[in-house]
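Take a look at these structures.
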Structure P
Amino acid sequence: MKNKIFCFLLIIAAGVVFADAKMGISGAVEWDTLRINAAVSLDLASAGIRLPSGRTQGEALLSSGYYSLIQPGIMELQVDSSSTIADLVERGEINILEVENFVLKAHSMPPVLSADLRNISASYTMLLSGISSSLLRHNRPTPVMRTLNPVSAPQYTGIIIIAGGNLPVHGMKSSAFAVPCLFPKIWDSEMNIVYEKNMLESRNIPMVRYAPLQSIFRNNPSGISPELAAVTGEKPLRIFASGVFGSKPTDIIIDRKDALLIISSESNRRLLSEGRVAIILDESVLRQEFTH
């Protein structure tokens, strides 16, 4: 609690100094690596800081300014098809202190001076898996859907859903690229839920991993990248998405016959509860840049 109060007071105090100081942030949400990378910079002259004596003060301003600058980007993070972090805060599902915890857990690199000594900057990396694990509330996983008429299905090591192109939007006469979020749902073509966040057995694993199309066209026996194979194994079930769904097109629709391959056996159902699921998206949606 003392650390939280100190950080809060530091931010308030820094706000006075920020009035004339030129600070900025640039970065990106990288869904394929599940990271937020950001760089905060400070114009030393605008803050009245002279080197070398003022370097410590400049570093303190960077650290305190980081929170206020990164917060809007965190609040806009897409949680599911209908909600952002800001929506969860507004509805009281999480509080602003939890958002602060996300921010303060970022890994930072030591500040560096620009070649002309006019600016000082620091880099930060935040893991999206840490945010998603904090938002999972269930104590016991929801059972994966079963079927009364199972089909014969091989035992797969993971599930890869290919959703890289323009796909029909369910219930609308339009198409869209699927976009990433922390907790996408997977539906079958009869609009039965196949996969959702409460099916996860552990809070410590991401629900899905995202990857670009080239990650499934590698020159090796499995045809997939090592990063993808670490999640889905060497013999995954490959499925083409048939559509998207949701206020934001984050949810994926797959054909009923493909869904049956997953839910017809215990071993394949476990792939869902263990988070061994990857979604292939268009490369343009995997990186969301921000600046302020």
Structure Q
Amino acid sequence: MSARPAAGAPRARLQKILAAAGVASRRAAEALLRAGRVHVNGRVARLGDSADPEQDEVSVDGVRVGREPCVYWLLHKPPGVITTVRDPQGRPTVVGLIPDRRHRLFPVGRLDRDTEGLLLLTNDGRVAQALLHPSYQSEREYEVEVRGRIDAASLRRLAEGVELEDGRTAPARVGPCRYDAERDSSRFALTLIEGRKRQIRRVLAALGHPLRRLVRVRMGPLRLGRLASGAARELSEAERRALLAAVRDAEARSAEAPSRHRPASGPGPSRKAARRSPSR
């Protein structure tokens, strides 16, 4: 149990405190609590306990948890790199491409192994929630190259939604298509507001045009720009302001939506959002 702080002190659930400190996602923090690895003022904490992060001493495996400043890194993920913090098979991960190891960072959403482009890594669970949860309708834009000449009817189906084994996809925005006869491939921009596992690959395969290349170029207000493949940089102050402003706007829109679409409270992505996080 946590110690009693002074009257009126702000308290928070321990999984929220651990996520805000960059120790783990909220879901992973729950696992730490169940395993008895979290202590508050020297006592083993349980799932459901709360604490005052300013006065109580919270530790994981004997290491005190301190509130880290929120940091944001933009990465141009190359193909062949795994979107995870660590990989049990020893494959290269996106976290290994970040030059600054002072903070515990986690990738916001997923890009599958062969997909390239923009990936945000941060310790700010609030931002992750706003970019991932379906109710926030945060846009992700991709440059798509498929095999063959894709016709107008297929592009219209892509824009209106395609029936998959896990349901019909949400409407999307499709840019002008360019056909390259030499490569026998079609290229166009695709903007989505939802993310299912390997969604773009599955949709285009269903339309008879397998992917040749997929690059994410925008996520919310963040753009890939000319960042080289494999390179990473911290957000500029202007990008940071734009991102946080977009989060506030998304939260306001979500608050006005029907309650069944609202995300769970807390700094990390909800379980539903995690299941539907972008993985192309």
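A few points about this structure:
- Looking across P, Q, the calculation of semi-axes √(5λ) of the Cα gyration tensor in Å, for residues 24-63 alone that yields 29, 9, 6 traces back to P.
- Volume of the Cα convex hull per residue in Å³, for residues 80-199 alone - highest-scoring structure of P, Q: P
- Distance in nm of label points 7 Å out along Cα→Cβ at positions 128 and 168 from the coordinates reads 3.3; which among P, Q: Q
- Comparison of P, Q - label where mean count of other Cβ atoms within 10 Å over residues 32-39 is highest: P
Taken together, the values in this text are just the output of simple stated rules run on the coordinates, not laboratory data. This is a predicted model, so every value here is computed, not measured. Cβ atoms are built from the backbone, for glycine too; each structure is taken alone.
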